[in-house]
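So, here's a batch of structures to check.
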Structure I
Amino acid sequence: MTQNLLKRRKKLEQRKNRLKQMETTLNIQERKNRTRRLIQLGGLVLKAHLADWDSNTLFGALLFIKEKGADPQQLEAWTHKGGLRLVRRKQKNSLPFKFET
């Protein structure tokens, strides 16, 4: 009977360890995803040429955008304008270079 309890306890400990490993892996993935998103947002600030704005000014502008974003029409207009700009930027950057000889 004691042997049976020891085996069950050992299996339980193994399951706990596997669960801890899975949780650690999940936490790492969540942190990587958050870091990636923060880098993407920083890239958007650079693309919009807002990196030289004072932090308070930029944050105030973002709060204003959040307030205006409650309007679905305004949100759609911003989405359209941003999409067009990003497509144009991508096309501009992918133009082949011509070297004159």
Structure II
Amino acid sequence: MPKSYFESNSLSTLEIFKQCFGDIRIEENGFVVSHGTSMSSGEVRGGNEYTSSRYRLRFKIEKPSTWIFIGIISKTTPVQKDSYRSLSSYGWIAHHHDYTGGV
């Protein structure tokens, strides 16, 4: 099962996974996420809110899938299937493509 974790480089910020949707499990006190055996998409979100500043988050992906999206999204957007298509989402998918405002 794919597992990932992330951490902030800032000593004052600790980020853990808090919310999930789909065939996703949050483990190890929020530091690890596992996707189950289904082929359906899922979503996981951290617990912190980030403003207009610079942040560095590191991810370790132990068993990558063929499709992964890593990005940011408005806290007002519900956790849901395919939320990367939301107008408030911005991020990157595998194979060096980006999503800006759901496109």
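Computed from the coordinates by the stated procedures, all read-outs in this text should not be read as laboratory data. Computed from a predicted model, the values in this text were never measured in an experiment. Cβ atoms are built from the backbone, for glycine too; each structure is taken alone.
So here's what we get for this one:
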item	result
Structure (I, II) behind the derived value 50, 23, 14 of semi-axes √(5λ) of the Cα gyration tensor in Å	I
At a computed -29000 (helix-only ellipticity at 222 nm (-39500 (n - 2.57) for each DSSP H run of 4 or more, over all residues; to 500)), which of I, II	I
Read-out mean count of other Cβ atoms within 10 Å over residues 31-38, computed value 15.5, structure in I, II	II
Origin of the derived value 10.0 (mean count of other Cβ atoms within 10 Å over residues 23-30; candidates I, II)	I
Top of I, II by mean count of other Cβ atoms within 10 Å over residues 15-22, largest first	II
